[in-house]
1. Supply the structure label, taken from 1, 2, corresponding to Rg and Dmax of the Cα atoms in Å with the calculated value 18.7, 54.
2. Suppose you compute helix-only ellipticity at 222 nm (-39500 (n - 2.57) for each DSSP H run of 4 or more, over all residues; to 500) for every structure in 1, 2: which one lands on -11500?
3. Tell me which of 1, 2 gives 2.3 when you compute distance in nm of label points 7 Å out along Cα→Cβ at positions 31 and 247.
4. When relative contact order in percent (Cα under 8 Å, 6 or more apart) is compared over structures 1, 2, which one is greatest?
5. Quick check for you: by distance in nm of label points 7 Å out along Cα→Cβ at positions 79 and 199, which of 1, 2 is greatest?
Structure 1
Amino acid sequence: MSLLPYIGALVAGLVLLIWSADRFVEGSVAIARGFGMSPLLIGLTIVAFGTSAPEMLVSATAALTDAPALAVGNALGSNIANIGLVLGITTLIAPIPLKRTVLFREFPILLAVTILVFPLLLDNELSPLDGILFLIMLGVSLFLMSRNNDPSDAPEFVEELEDIPAMTTGRAVLWFVIGLAALVLSSRILVWGATEMALSLGVSELIVGLTIVAIGTSLPELAASVASALKGHHDVALGNIVGSNLFNLLAVLAMPALLNPLRVETDVLYRDYATMGGLTLLLAAFAYGMQKKGKLARFEGGILLAGYIAYTALLYHAAR
């Protein structure tokens, strides 16, 4: 059978997924503003959740349709793509300034979470207990990031609020409902196309999740980061990626754990999680090492992108 229907489903699902995520975030933020929520709280919850909404919905759908490996691949692959592909390309376009709030509040939390999640996967199982622990860690992380902060010192993704238009409560609710419904529909289309393509090509759902689906669900971060760099507002890129990766690890990975527990392949630990952890540590080394210069330069971005290309080549070899 031709692959065209599955490719069409992947493209249509990704386009609708990106569009619906934007509408969902706009409606949610407008509703939160109507209830008087502070910019900091909106940024830490709704905007941060919204940037990971595609990954969360895709993972939940994959878990519920008996494709939990695709869900795990989506979560880890998106984090790998965020650092290697998104930050790599963005830094090549323009050096990224390093902010103290990211280096000394958000980045240490991401590093701690990356280290703490690994032992939970060493038993090669993703269980409901793991899912609960992930959500607890997410709550603690949000608390630590919001503690003793002034709205003017909000994490970088709060700055995205400036681009979200004000609207009436009725219109906000309408866009919230439309966005959520479209997210669910597009996730279902995307997962169907991905799983059927995997079966047709004879590769695992994990590989498809780590590559095609992960890159697709990271497109919003890539588009936003590149657009910001071209406009000269590239100082938000690092904070966006740190926040998104934190949600991917704890909220997205919790979906298959809670909805459809599975056995985790050994490759996930020693190839995929190790790559994600290695890129995270490499980014940390670059960020703290370049602290005096105050920015990540194109050289560092080139190394991150080269790491992503090497990882993709490794996956290609594994799929042959």
Structure 2
Amino acid sequence: MTLQTRKLGGEGLEVSVLGLGCMGMSHAYGAPDNVESTATIHRAIDLGVTLFDTAEVYGPFTNEELLGRALVGKRDRVQIATKFGWVIDGSGRRRDLDSRPQHIREVVDASLTRLRTDRIDLLYQHRVDPKVPIEDVAGTVGDLIKEGKVLYFGLSEAGVDDIRRAHEVQPVSALQSEYSLWERNLDDAVLPAIRELGIGLVAFSPLGRGFLTGQTRRAEDYPKNDYRSWGDPRFQGENYDANMKIADAVRDLARARGASASQMALAWLLQHGSDIVPIPGTKRRVFLEENLGAAEITLTEAEAGRLSAVVLERGVAGKRYAEHDLNLVGRC
């Protein structure tokens, strides 16, 4: 398998058409398996994946450490994306937003150490901090780029106004946000704006936190250390029942094509724009290989239309975050 590449933004960042979201290897989705996760990272590199996504808050810290260990001797073959922007207390809990310039610098230095590298390829502000002007954030990252500690600047879950203001100070190469066949919150305003500005989209949770695979469970059936047991209303109660009808319909369309549901959902996203790079997350090689198979699928116009219609006709039940986390994004 040879993965093609795509450009993110106008500053020269070029990455594999599909990246790997590493969060679930250490955070939010049950018990870690560092051996299999490391093998998955290595397999991804062998198959042509270059973009690996992490953050200081995943773990916290342990996901960056895992990725740093796994990339020893392989660093020059990949691009690392990580994120700043949280206060993390002594117990490892995320407490508040903090994008003060000095804090950004402290996080970057600590991330470089954990990642065992001398540069971060793509540095995101994890969430917009209303206490700090976005211009100050962009200017600080711009200084880090001049120093060589960072190569490209990104934003995560930001709204149009913040994206525009940041981009005027330091060009934004990529916006990372949840976007998928069933989560289309960017369509009305954000996607048109970033395309106008020439900013790429890195789509996280491109499989709806696994829902579009058709293999998820109800919230109450996940262990308490799994985010889906408490943090995503789409997995809860009647929302789950309604949304499974969407997942079943996607699976039926996939079966007719001779593909998996995840491959169909990712193929739809890849064809939705050459400026979109999905980063499906997994800690298992078998799912990694299945997901990457989407890059070899070209949907017909009719297939893509039917997939879109499945969601538009039924509608997704439930918001994508619990209320507290929903308040931290630039739009719902």
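1. Of the options listed, only 2 reproduces it.
2. Derived from the structure labelled 2.
3. For distance in nm of label points 7 Å out along Cα→Cβ at positions 31 and 247, the value 2.3 is produced by structure 2.
4. Largest value of relative contact order in percent (Cα under 8 Å, 6 or more apart): 1.
5. Structure 1 comes out on top.
The numbers here are math on the coordinates, done by the rules we state, and not lab data. Computed from a predicted structure; not experimentally measured. Cβ atoms are built from the backbone, for glycine too; each structure is taken alone.
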